[in-house]
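Structures for review follow.
Read the figures in this text as sums done on the coordinates, not as results from a lab. What you see is a predicted model, and the numbers here were worked out from it, not measured in a lab. Cβ atoms are built from the backbone, for glycine too; each structure is taken alone.
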Structure I
Amino acid sequence: MSPFNILVVYPHPADSATEASGTVALHAGRGDNVTSVVLTHGERHHMQWLADQKALPEHKRDPDLKTMTLETYRDFKAREAERIADVLGVNELILLGWTDHEIYFDLDKAHELADVIRKVAPDIVITHFPVDNGPSINDHPTSGRIVMKALEIVGNRVGEFDGVDSYHGVKQVFFSFAGGEEANSNNFLMPGIVPDVWVDTTSVIHKKVQAMDQLTSQGYEGETARWIAEARDGRWGMIAGCAYAEPFLRPHATTYDSLPMPSRVVGKEYEPTVLHSGRGSARNTASATPPEAYKLRP
């Protein structure tokens with residue numbers, strides 16, 4: 001049923017670059033329609049640009065810093081999200097403008113997102129893993145929970161009651177991971193949460209790196225982007241048996257018509273050592289940070 005209509009929902013612009021962006025680039029590249037929803041502008045996360053500016057002598061600072069407001073900075077972050085979407089080939093970017101660091105589960109947010117789901121009518125939804133065992137109320141798992149409630153809302157509408165019909169077109173949800181919720185393994189006997197889907201992102205790792213290059217507000221561009229890709233996506237690739245990969249977990253087990261044997265399993269051949277040769281390297285990706293990315297105003 002290709003092309004797919006894919007909806008990706010994350011709380012911050014940075015998440016749209018650092019999490020499942022390789023998978024997004026793969027699907028966009030093959031002609032699938034991708035809509036990226038970013039819930040906040042991420043205006044209170046990792047404010048590296050502001051710290052760097054304050055560390056400079058006053059005469060070297062961005063002249064617009066003196067008149068910076070919350071809205072000015074949110075516009076700065078919105079342009080980062082727009083550039084990320086362009087790098088990845090996203091068809092539509094939707095910024096909902098919720099308050100950063102204050103994403104709590106409530107039905108108003110779930111209904112707002114349900115309206116987006118009805119409009120986009122996705123086949124596939126990608127969002128954050130909705131479970132967090134930590135002591136804080138984190139934006140990432142909370143966003144995932146709101147997405148799941150929104151999907152429930154769109155599925156239980158009754159035209160005669162609600163003025164809108166139900167939508168049951170979502171075929172699969174894939175949870176991505178924000179920062180170590182998953183077990184560092186692809187062995188299902190391993191204790192903890194083990195991803196059940198791994199996507200080989202080797203062919204688009206340069207796009208993921210260049211998407212992170214847009215995040216000058218957080219200092220993710222340049223060496224940091226390449227370090228993230230090599231250390232984390234490279235480790236995931238080692239687990240998945242490729243150079244770079246992204247892990248996902250589906251909320252429900254999948255039923256097949258027969259035993260699933262994808263082409264990369266059928267075509268698998270013995271290798272005494274899996275070598276890196278010919279796979280490229282994230283660290284050699286050319287910079288994609290435009291000069292204007294460091295300016296508060298366009």
Structure II
Amino acid sequence: MALPKSVRIVEVGPRDGLQNEKSVIDTKTKIDFINQLSAAGLTTIEAGSFVNPKWVPQMADSAAVFSGIKRAAGLSYAALTPNIQGFERAVSAQVSEVAIFAAASEAFSQKNLNCSIDASLARFTKIMRAASDANIPVRGYVSCVAGCPYQGDVDPKVVQTLSRRLIDMGCYEVSLGDTTGVATPLQTAHLVETVASAVAVDKIAVHMHDTRGQALANIFAALQLGVSTVDSSVAGLGGCPYAKGASGNVATEDLIYMLNGLGIEHGVDLNKLIAAGQYICTSIGRSNESKVAAASVYC
């Protein structure tokens with residue numbers, strides 16, 4: 001299959017990127033960061049998470065963040081909602097869409113959600129019903145699609161079945177997450193082909209962590225099979241509190257550089273994005289993991 005003409009980028013830096021930071025990040029910094037991302041031309045930004053602050057303290061101010069951001073026309077501001085209580089808080093914060101998440105590994109589901117895969121899906125029934133009533137789109141995440149830090153290998157057929165179930169529940173799209181960054185391009189291609197035999201490829205996104213430096217190669221493998229939605233995190237921010245050693249997502253700057261080279265449209269201003277990444281890294285005192293951002297200092 002030919003490469004897609006355009007790619008929709010789902011920027012997950014403000015949520016997936018910042019949730020694992022150790023130091024407290026003030027609300028104004030988060031708002032300024034999201035406003036800069038909005039100005040860069042992104043069309044979907046995952047701006048927060050309505051989870052129990054006991055477990056993810058960095059997301060405790062998500063309601064205030066959604067209240068304070070300057071919303072750009074045509075831009076979807078998304079939030080992660082693990083249960084109906086979180087969903088109701090998200091609705092009150094006027095989110096554009098919500099995301100639910102399940103794991104393709106029973107062991108990871110127990111560690112992350114404290115329940116089985118089936119039980120996690122059952123929890124989402126109320127969310128899906130309420131979202132339908134409120135006309136709020138729901139996106140589904142599937143984590144550990146290529147491997148689990150507790151279980152080891154993950155069968156692509158399990159990912160296929162779980163993805164189909166999320167679509168059947170009402171999710172408009174499933175994002176396949178290589179949570180620990182263990183996938184390689186051939187493995188990614190096989191995974192996408194397996195899932196695409198049960199779910200339309202235009203409903204499949206990829207969410208690649210760059211733990212072993214394979215993220216861009218894995219994304220390219222997915223693009224070749226018709227995937228046209230990619231999750232990424234500016235400056236390579238991120239990690240996973242339940243997957244020791246997992247580094248951040250692929251840097252959005254690096255993804256855009258590759259898409260530019262492939263002639264694929266995305267609508268994002270790379271220079272503005274680099275500036276947003278530098279801003280948040282300076283603000284929280286961490287290094288910028290984007291190679292393109294690092295190179296821009298010397299070019």
From I, II, which structure was log10 I(q)/I(0) by the Debye sum over Cα atoms at q = 0.11, 0.15 Å⁻¹, for residues 64-215 alone = -0.43, -0.79 calculated on? II
For mean count of other Cβ atoms within 10 Å over residues 48-55, which structure out of I, II has the highest calculated value? II
Value 17.5, 52 of Rg and Dmax of the Cα atoms in Å was derived from the coordinates of, among I, II, structure II
Which structure, out of I, II, was volume of the Cα convex hull per residue in Å³, for residues 128-183 alone derived from, given a value of 78? II
Could you tell me which structure in I, II was used to calculate log10 I(q)/I(0) by the Debye sum over Cα atoms at q = 0.19, 0.23 Å⁻¹, for residues 56-151 alone as -0.95, -1.18? II
I have 0.45 for FRET efficiency 1/(1 + (r/R0)^6) of positions 8 and 112 (r between Cβ atoms, R0 = 25 Å, to 0.05), calculated from one of the structures I, II. Which structure is it? II
So if we calculate distance in nm of label points 7 Å out along Cα→Cβ at positions 88 and 208 for every structure here (I, II), which label has the highest result? II
Structure responsible for -12500, with helix-only ellipticity at 222 nm (-39500 (n - 2.57) for each DSSP H run of 4 or more, over all residues; to 500) calculated and labels I, II on offer: II
